[in-house]
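Several structures are given next for inspection.
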Structure 1
Amino acid sequence: MDYKHLLADRTQRMSASAIREILKVVSLPGMISLAGGIPAPESFPMEIIDQLTRTVLKKYGSSAFQYDLTEGFMPLRKALVTHLSKKGVCTEAERITISSGSQGALDGIGKLLISKRDKVAVEAPTYLGALQAFNPYEPDYVRMDTDDDGLIPESLDDVLSHNDIKFVYLVPTFQNPTGRTLPLARRKQVADILHKHQALLFEDDPYGDLRFSGNELPTIQSLAPEHVIYAGTLSKIFAPGLRIGYLVAPKFISHWLVLSKQGVDLHTSTFNQALAAEYLEGGYLQTHLPKIIELYRPRQQAMLKALEQYFPKEFHWAHPEGGMFIWVEGPKGFNLENAYKKAVSRNVAFVPGRYFYSHPDEGLETMRLNFTMFDEETLAQAIKTLGEVLKEELA
């Protein structure tokens, strides 16, 4: 039977995740993959999972395995109120919606807000997973300019002045893919611009807790709460397989998010939410988060040191204060396609940066490197190999 004619038109905008396809290619024995955005298995709090499970079973019994509210397991939402208050996000449990990871939140917003040909403003570069979530709803992307400090506020103002933008999508803290963080002055500018244009921002914050140095910055949501949908996740600070994400949105949007989610999965796993609630309520996060940071900080420093030592002088890179990525830019006009193939043949992989742009002709000279999955010695060796490949390609 020919099934092709049965597909909806929106499937023309769907594609496999470029990064996940790359990961299939590079998951060979001996491969050092700097391509994934994957938390290290050593970062999972395995030593307390049994204890958390026993607590959940004793405290909630069979209700931890029952259907629950679409909005989310109330003990978790209450625990998140306290967790978010430390970020300056002041909200009530009723305003929090639990999603199946950040990706579920992105799809929910896309379904709710995007009609065909609606304009969505995104950074250049931006998070590939957001583009994948939004693409089936057929938006037109309007790019916003960035520099080493992230989004340039004047570009946001210009985009909102000359376009009918449905919403703005932004990852302001340790951005994926660049690792950049929007400084405080720019955050205030962005909040003022949102007020000025009565615009809506989706603030995606999956990495904000992974700070290795520097000072905590307020969320944009805390500066313009009625103009921001704030999304977070426990994937990077608990366990990604539990698929626990959350949204704090203006009341009107929260109502529609719940209706949207009811048609998708009724609710996120009750048991997983209960584990997450106990992880937060029991103070385990405060104890475990420093362990994650102490695992990642030396790995990041090892990669930065190796880049200085082995990469050609024509390349430059970000020095983020946290997160999971380092963004590298080569000379303009340099295409990393051949370098990628050659590096993979030598058992080192990375993600070509072009996948993170809404316009396909951008970012050919860029790459994203992840440092979370390997020890310092392995990272240094991988960067040395990659540096050799780049020097050969430049020559």
Structure 2
Amino acid sequence: MAGHENILGHDARPSFFLVKDGTERLQAPPPRKGQSVRFAARSLSVMQKEGLVASSASGQVWRLVSDEGAYLDGFNEAPCPLSFLTTGMVSSYMTELLALAEQRGIVIRNVTLVQDNFYTMKGSALKGTMTGGAKDVELEARIDSDANAEALRALVYDAVAASPLNGLMRGCKDSLFTLTHKGRRVIPDKAKPVFGDIPPDPGPVIEGVVPETSERFIRRGPMSPLTEEATSSQGSSLAEEQDRILHIRGICTVREDGVKQVEQQLFNPHGSIFHFLCDEQGRAPDAGSYIAAGIGFCFMTQLGRYAKIAKKDLSAYNVVEDIHFSLGGASGGTGQAGNAEPVETHVYLHSTEDSFFARAALDMGEQTCFLHAFCRTDLKARVKVTRV
């Protein structure tokens, strides 16, 4: 069992909520490409994290939390970081698919998107060779429609390209960072820098937020189906040397009121099913908010994991992350492929260690982060269309 406090489990507030007076605490930066998201997060324990996400598209601020399962000595109180990216990604695809179908006059009676994301982790953390990787996405569209097979296949491919996430997935975008250690700015070693002003440490902004409503938009289910690919065990992801493949699935459907429902299944490492709601009209976090939270939470996990493996003091680690997306090619009416600027992350480390550790933690955090690897790797969606 984990040897640290279950802070989320002891919190009397709901885990996830729309923040009361949220824009007084956090606002998205002025959009450079059509829409922007700011994600501010703080560490609570070794693997538990709390964040606020503000979207220029919705004008709302949501509180999201993340935890890990037994494989990282977590308490499984909330979804792992990869869950948020998969949820935002498959929801964005659904939004563009439905908008594009309407524009093309394709009648769809029912549609389910099944998305599988795969990631790799290889090498030694202490030798500095451990590296996270991302692999091509597998996407199956199960569609009930009278349109011909060619029209449906083109619809799905074009919807994938129209998603704002396309801007992070296609091409190679190295993420940008600033580093603050013990309250002082430190010039990164390998990580590429963000130029300009650094926002304040977000810890005080996040602490003590209260909910506007108590409506549940994320809930935990049973354990995911156990498959032969599962290789995880208690604390296995904390091993100093690794060579493994991670697999997470998102199954997206649409409610009658248009809200998207995503069932997330975690096959390797083996973890719980979580159910998400996603909405571009403000009834739940939008796709961009989930995507930003996923990238930020994943990077933070790697910071905490590296410090634990290296047996270094890291009492707290916080981030402010900005992402600038285009509007959706179909939903936003641009008629263009989605695009985005490199992710910008400001890192705040609280540690008694020296600046050499701070630089190493940032570099290894970026190097082992699955979702920064997603951004710096040219990836494709391998599409399959099934008529139902």
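Among candidates 1, 2, the computation of distance in nm of label points 7 Å out along Cα→Cβ at positions 249 and 297 that gave 3.7 used structure 1.
Taking mean count of other Cβ atoms within 10 Å over residues 193-200 as the criterion, the top structure among 1, 2 is 1, with the largest value. Among candidates 1, 2, the computation of helix-only ellipticity at 222 nm (-39500 (n - 2.57) for each DSSP H run of 4 or more, over all residues; to 500) that gave -13000 used structure 1. Taking distance in nm of label points 7 Å out along Cα→Cβ at positions 113 and 257 as the criterion, the highest value among 1, 2 goes to 2. Comparing Kirkwood radius over Cα pairs in Å across structures 1, 2, the highest figure comes from 1.
Could you tell me which structure in 1, 2 was used to calculate relative contact order in percent (Cα under 8 Å, 6 or more apart) as 29?
The value was obtained from structure 2.
Calculated for structures 1, 2, distance in nm of label points 7 Å out along Cα→Cβ at positions 57 and 137 is largest in 1.
Every number in this text was worked out from the coordinates using simple rules, so none of it is lab data. Just so it is clear, the model here is predicted, and its values are computed rather than measured. Cβ atoms are built from the backbone, for glycine too; each structure is taken alone.
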